[in-house]
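Bear in mind these aren't lab numbers, they're just calculated from the coordinates by the rules spelled out. Please read all numbers here as calculations on a predicted model, not as lab measurements. Cβ atoms are built from the backbone, for glycine too; each structure is taken alone.
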Structure 1
Amino acid sequence: MNKRDIPNAICWFRIGLIPFVLLFLIPSELIENLMDYSTAVLVAGIIFAVAMTSDFIDGKLARKYNATTNLGKFLDPLADKALVLSVCIAFTSIDLFSAWVTWSTILILLRELLVTGLRLSAASKGTVVAANWWGKIKTALQGITLFATFGCLYAGELLGKTGEFLAISEILFVITAVYTLISAIPYIKAIAPNLKG
């Protein structure tokens, strides 16, 4: 494999890890027959951590090998969105979480769909809009919130105090949703002029 192809390959690897995160995170008879739920959450959290870490690795390699491509500019943020949104939606499917997580997930989903749609529209007119620092901070904040939620869920299940621990993650979800919405503004300002006419 050419060194310049490695960053995109890591993006595909990150996408490929998503089903495994969900397999262990979402309660199922298959996993329950293999391990208790707290262990399954721990495994899911470890896989998620590997996936999120790969995001930083592919970015560094892309800069090191001067391998930034138009495909990479789209694939990298799409891989991030697929991972984050899949895990957010998975958390909403677990009865332990309150409506705050559901509403936060909906707001995050709507923002991601809006920005992705605008970027695709700009691309159809020949303009590629790469991720900016607002987006990078947003992705980092989402990763921290989700990783913390894995930790809270694991600790809560292990210690029998799920409600107390998940209250922390729910606050983080709300903060993340608010920042995620705000982070869309620079993209809208950057893309809007390219969509006129």
Structure 2
Amino acid sequence: MNPTDLLNHAIFNVSLTADIEASSERIIFGMGCFWGAERCFWQLEGVLRTAVGYAAGTTTDPSYTAICSGNTGHAEVVEVIFNPTIISTEQILRAFWENHDPTQGMRQGNDRGSQYRSVIICSDEEQLNIAEETKKRYQTQLTKDGNGDITTELLTNVHFYLAEEDHQQYLHKNPSGYCGLGGTGSCL
């Protein structure tokens, strides 16, 4: 897919490839299959745009077929563009931590492989500091609740590759589609 193609978000009707406004922030999450992860974020007030894609691997211009082979190292991720005057980075991170199981390593539920790992890709050091702080707090709660150790990777400034059009807003276009997203029951 050509990343310069102007794809529109099926819910927000904004371009998925347009530049991000200076007043907005960007953060990227991997939390298993990207279909359910994207829906989790587009439902939050203050989120301006979501897009699914691939990140944190070793190849350029990956495709869904290639990442499912397990040979690219990329994770299925969702890019979240948000207005920080409406929703804070910490609130966005709360949705991330509470809506998947960050203790499962290279899987989420029945989905297995490096593409399903838990990852946070921050845009700057400030986001990274907030991610590290919420990770520590959430680990304390997970431990108290009898859950395992967090395996989530925390990264900064990793290239995001937009996924193919048929994966964008998949659960909006296919309301009965697969969603394996599920949390631990622990709250941040």
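Values computed for the structure shown
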{"quantity": "Test item: distance in nm of label points 7 Å out along Cα→Cβ at positions 40 and 104 calculated as 2.3, pick one of 1, 2", "calculated": "1"}
{"quantity": "Which of 1, 2 leads on distance in nm of label points 7 Å out along Cα→Cβ at positions 152 and 176, largest value", "calculated": "2"}
{"quantity": "Structure with the greatest value (metric distance in nm of label points 7 Å out along Cα→Cβ at positions 80 and 120, set 1, 2)", "calculated": "1"}
{"quantity": "Computed -27500 for helix-only ellipticity at 222 nm (-39500 (n - 2.57) for each DSSP H run of 4 or more, over all residues; to 500) - originating structure among 1, 2", "calculated": "1"}
{"quantity": "Given 17.8, 59 for Rg and Dmax of the Cα atoms in Å, calculated: source structure among 1, 2", "calculated": "1"}
{"quantity": "Among 1, 2, structure where relative contact order in percent (Cα under 8 Å, 6 or more apart) as derived comes to 30", "calculated": "2"}
